[in-house]
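Once you scroll down, you'll see the structures, which are given as structure tokens.
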Structure 1
Amino acid sequence: MSVYEKIISRRTIRQFKPRPISKEILEKLVNAGRLAPSGANLQPLEFIVIDDAAITQQIFPCLKWAAYIAPEGNPCSGQEPIAYVIFLINKEIRPQGYEWDVGAAMENMILTAWEEGIGSCWLLSIDRARLRQILSVPDNYRIDSVLALGYPAEEPVVEELVDSVKYWKDEQGRFHVPKRALKDVIHRNVFRAK
């Protein structure tokens, strides 16, 4: 499958199989993130990889899932993520303007995970104070976001956006995710009002 085919087939996953992810794959994901573009090549990102079941259980309550349909969008019991990558910003290297670095590194990790058959969910609605305590993160680091990982136990589908960006679950529990149509977001050579 081409990179483009991987990109267009990728969906956010919120239900995971209880199957471990190897240390080698987790390190591969971090390496993909480490090598992402970085503004001025400052490289302020660091990562905490968590695959210890006792710690993943502590982290899970610190995360909020699928806000549009909470709590129906939460992982079901037994289908929680098997691993996490916590994105840290070293504020001594870059106290602001790091968001682009996070986006580039996150997408590299998400796509590398998908290539390995691993689903992911990028979470920003997190209890940073509690995570800092659980993971002993020093004050000179900002906890930016969390990447939840696991082998998919669901198959979300894309819908063409009609009147709302809100995703939903159908009667079978399958996520439907509205996306703007290509014709609605593309302009050629100059901006053209739609």
Structure 2
Amino acid sequence: MPFELPALPYAFDALEPHIDAQTMQIHHDKHHAAYVANANAAIEKHPELGGKTVEDLLWGINTVPEDIRTAIRNNAGGHANHSIFWTIMGPGGGGNPNGRIADALKNTFGGYDAFKEQLQKAAVGQFGSGWAWLVADRAGKLSIKGYPNQDSPYMEEMTPILGVDVWEHAYYLKYQNKRADYVTAWFNTLNWDAINSRFGSVWA
């Protein structure tokens, strides 16, 4: 199969008390796994796409055969989004950013606090299910964008740097309808070393 569910890089309970173990297990083992299975099922209908990466498919979403385009948008998008989401979080995370990403946030938003405020606003204000992302365009300019459902920044030729999942399955067991509380807590999971590594690999 072209796509595989990546292993979670830490234990299910590693992000507690901010994100509970049961949510992490269901989110990774059920929801993300379903996106992978459904994306693979769609690709089976068009074997010529089997060699493409998930990023390639999403960058070229308008060239994906129409009969599977929605399935790829939703499921390959979900696979790509979650594969990043797991890696930019980690135990003992949070605090102020360091390194290159700290400088970039200061230059773009005026500082980390201003960035947090804007990302929180985008996440809490996303209508229905979706994501809020820090993205970079082809010129490397950073911005914050909200995306519905499992739409990916790659579909707009944007590179996702870090993002918060605001689908209810990401937080409802612990936070119920208090999305703002979840997003506030989520900032305490950010793995700045991993984010810097991701940020640096884009503009190495």
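Tell me which structure, out of 1, 2, gives -8000 once helix-only ellipticity at 222 nm (-39500 (n - 2.57) for each DSSP H run of 4 or more, over all residues; to 500) is calculated.
On the way: 1: -8000; 2: -12500.
Comparing all candidates, it corresponds to 1.
Given that relative contact order in percent (Cα under 8 Å, 6 or more apart), derived from a single structure, equals 25, which label among 1, 2 identifies that structure?
On the way: 1: 28; 2: 25.
The read-out comes from structure 2.
Here mean projected area of the Cα convex hull in nm² was derived from just one of the structures 1, 2, and that gives 10.8; the source is 2.
Between structures 1, 2, the greatest calculated value of FRET efficiency 1/(1 + (r/R0)^6) of positions 40 and 112 (r between Cβ atoms, R0 = 30 Å, to 0.05) is seen in 1.
We did not get these values from a lab; they are worked out from the coordinates using the rules stated. Small disclaimer: the values here were computed from a predicted structure and weren't measured. Cβ atoms are built from the backbone, for glycine too; each structure is taken alone.
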